[in-house]
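Quick note: the coordinates plus some simple rules give every number you see, no bench work behind them. Keep in mind it's a predicted model, so treat the numbers as computed, not measured.
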Structure 1
Amino acid sequence: MLKLVQFHPAFGVRDMSPFCLKLETYLRMAGIEHEVVWNSNPRSAPKGKLPCIVDGDVVMGDSSLIIDYLKVKFGDPLDERLSAAH
């Protein structure tokens, strides 16, 4: 199962990082099954910052790159009905 590694909740907010929130929101909206792993040490992540994902042998950081990876792997359920027509 895909694992989303992000900071612990704090101050009544799911995550203080907007990038972690962005990625978790994308996963939920796209319906991609995942498990959240809480981590307070970003140095353990591939780029030294969170969020990151662990998907089998793939470990990846940077929320934008992760979303691009997920779109290739699972398709793009959020935009699949859009066309280039105006």
Structure 2
Amino acid sequence: MSFVGPRPDILGFADVLMGDDAIILSVKPGVTGPATLYFKREEQLLASQSNPEAYNRDVIWPKKVEFNVKYVQELSFKKDMYYLVKTFL
């Protein structure tokens, strides 16, 4: 595991990534990253949904994949430093 990178996910999500989305699996998972910062209040967001499982599957997961694919495609030390600073401030 690294400091910055896509967060590992539960079975049924990351293990079924296909096509261009599978690029996420080419980097070490991290403690923080763009999707982690964007969904820093994910637990509260899910708690406010009538069907949290469906909301996670249909809304949150696709957005996380989008953020993480972009992260891997634009991987840079400068951006990693940015995510670390944003995480701890």
- Note on the structure: Calculated from one of 1, 2, relative contact order in percent (Cα under 8 Å, 6 or more apart) reads 32, and the structure in question is 1
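Supply the structure label, taken from 1, 2, corresponding to helix-only ellipticity at 222 nm (-39500 (n - 2.57) for each DSSP H run of 4 or more, over all residues; to 500) with the calculated value -9000. Numbers along the way, then the final one.
On the way: 1: -9000; 2: -12000.
Label of the originating structure: 1.
Among the shown structures 1, 2, from which was the value 24, 15, 11 of semi-axes √(5λ) of the Cα gyration tensor in Å calculated?
Working: 1: 24, 15, 11; 2: 22, 17, 10.
Source structure for this number: 1.
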